[in-house]
Structure formats: structure tokens, C-alpha cells
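See the structures that follow.
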Structure I
Amino acid sequence: MAVLAYNRRANFDYLISDKYEAGLVLTGAEVKSIKTGHISLNESFVTIKDYELYLINANIPLYKHAGNVKNYDPVRSRKILLRKPEINHLIGKARTEGLTLVPIRVYTKKRLIKMEFGIGKGKKKFDKRETIKKREEDRRMKRRLESF
């Protein structure tokens, strides 16, 4: 399982509670572009439209050997493939509790491209400071242990 893209801001900006694995509806050129590592999840999010989930704002540039593809949009909406009970559960969580669906990473599983996303609650500014402080404290402890 090779990780092709990782959303670094997801764990910094959100408290992720549950994680889900889903497939994506992609074109052939997009699949080749993703497998060469050309995908960005920065500023992307998952939204709900007509009881279906879509990945919005994920940037997948055109595969350079694809030839002449007309009207290609690198940030188009891409449908997320999940089972109906999971979709209904996510819709209920997102609407009642005001939670956000955040893409975390894109990876390959055998020959398929999968996306992991989570249910997240936005962190406040003081939560982010606390995260930075904890990370720096862990680094200091690790350096001290390595010096002995």
C-alpha cells in the first residue's frame, strides 16, 4: 500500500474521530497521473450532494503523456464510492453534529486507488497552539533520550 498523497493540514486543523476508506470515480488519465504522484489534497474537502459524496478541490493535473485532452479540469468534483448505509450514517453525523468530512490521504490498494477521509471537528486557535507545544515537547524528550 503506497501512499500517493497526504493532507498534512487535516490533523492540524481538525480533530479526526472516525476514518473511512472509499474509492474514487476517475478517468484513465487521472489514474495515471495519480500513480505517478501528481495529486494535491491541500484545501480539498468532501461534500454531500443528493445523498452522494464528492471530493471537491483536489488538484490532479493532466497526465503529461495523455495527448490532447480537451476541456480537462484538474480540480473538478470527483464522486466518492461508498455503500449506502455508510453514506446515510455520514450524512446524519455531518448534518446533526456540524462535523466536517476531511480527506486525509490517497493511496493504492492492490491495483485500485483509494482515499481515506475522516469525520473532523474544527480546532480552535488555542487547540492548534497546544498541538504545536506538545509536538515540540516530544522532540525535546526524544533528543534528550538520544543523547544518553
Structure II
Amino acid sequence: MSLANVLLVDDEVPFLNAITRRLEKRELKTATAESGPQALDMLAADPDIEVVILDVKMPQMDGIETLGHIRNRFPLVEVIMLTGHATVETGIMGMKLGAFDYLMKPCDIDVLVTKVTEAAAKKRGHEEKIIQARIKEITSRME
């Protein structure tokens, strides 16, 4: 099993390709999307995606708007915002909307892998709590 199942979202294809190679060398399963709408479609099609690494600056639908849609439609998926154009306001907005973390490009790959692993663990923890709550609910009905 990989350390995490990741979706990289960035409109810069060379960046996507480079980060994908580096993450896969570190045993992360990766998929890529070049836009917010494509990322949302991929999340809908693949329930195994645990963490989204999301660029802030993209045409059509920016990372903040995409984050809002992810939070509404896929609340357990963790999102790490990644940008080369960080502003304090954008970082605060991303964190308010529920981003797991906010990193600057270019970021150290080991830091990124650590953040992705932590985010995946958080998602798995939430899923486990939901499962335990459902089991408790079912067993209490049987008593």
C-alpha cells in the first residue's frame, strides 16, 4: 500500500510531471489534474483519493474556489494549498476554508511528503471514527 493516494492540481504541466515523479519515488500514488473542474471530476470518479495538493493560482477556477467545492462535496479529503504567489490573505482564506496546510513553491519535497502523509493519516482517522460510530449505532439497535 502506498503512503497516500494524492491528486496534484496545477495548470503548469512541467511542474505536475516533475512533482509526480518525485512523489512516486517516495511511494505515493499520484494522479494529476490541470484545472479545478478536472480535479472535481477526478475526485468524484475516484473515492480513494485522500489528499489534494492544490495550486492557488489557476485560470478558470482558482485554488481557493476549488477548495470550497472540495470541502462541500468531499469533506473528508484533505487539501494542501501550494503556491508560488503566496499572500497572507490567500493563506488565511485557505486555512479558514479548511485547508490542511499552505506551502510555498518550490517546497522541499521531504516537507511536502511529510505533510501529505500527515494529511492522509488525518483523513483515515476521520474515516475510522465514522466506521466506529456506524458500528455502535447498528449494534445498539440490535440490543
With semi-axes √(5λ) of the Cα gyration tensor in Å computed for every candidate in I, II, 28, 17, 14 is reproduced by structure II
Ranked by Cα Rg over 2.2 N^0.38 Å, for residues 29-92 alone, the structure on top of I, II with the greatest value is I
Candidates I, II; relative contact order in percent (Cα under 8 Å, 6 or more apart) computed = 22; producing structure is II
If mean count of other Cβ atoms within 10 Å over residues 101-108 is calculated for I, II, the one returning 20.5 is structure I
helix-only ellipticity at 222 nm (-39500 (n - 2.57) for each DSSP H run of 4 or more, over all residues; to 500), calculated, reads -17500; among I, II the input was structure II
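All of the numbers you see were taken from the coordinates with simple rules; none came from a lab. In this text, all values refer to a predicted model and were calculated from it rather than measured experimentally. Cβ atoms are built from the backbone, for glycine too; each structure is taken alone.
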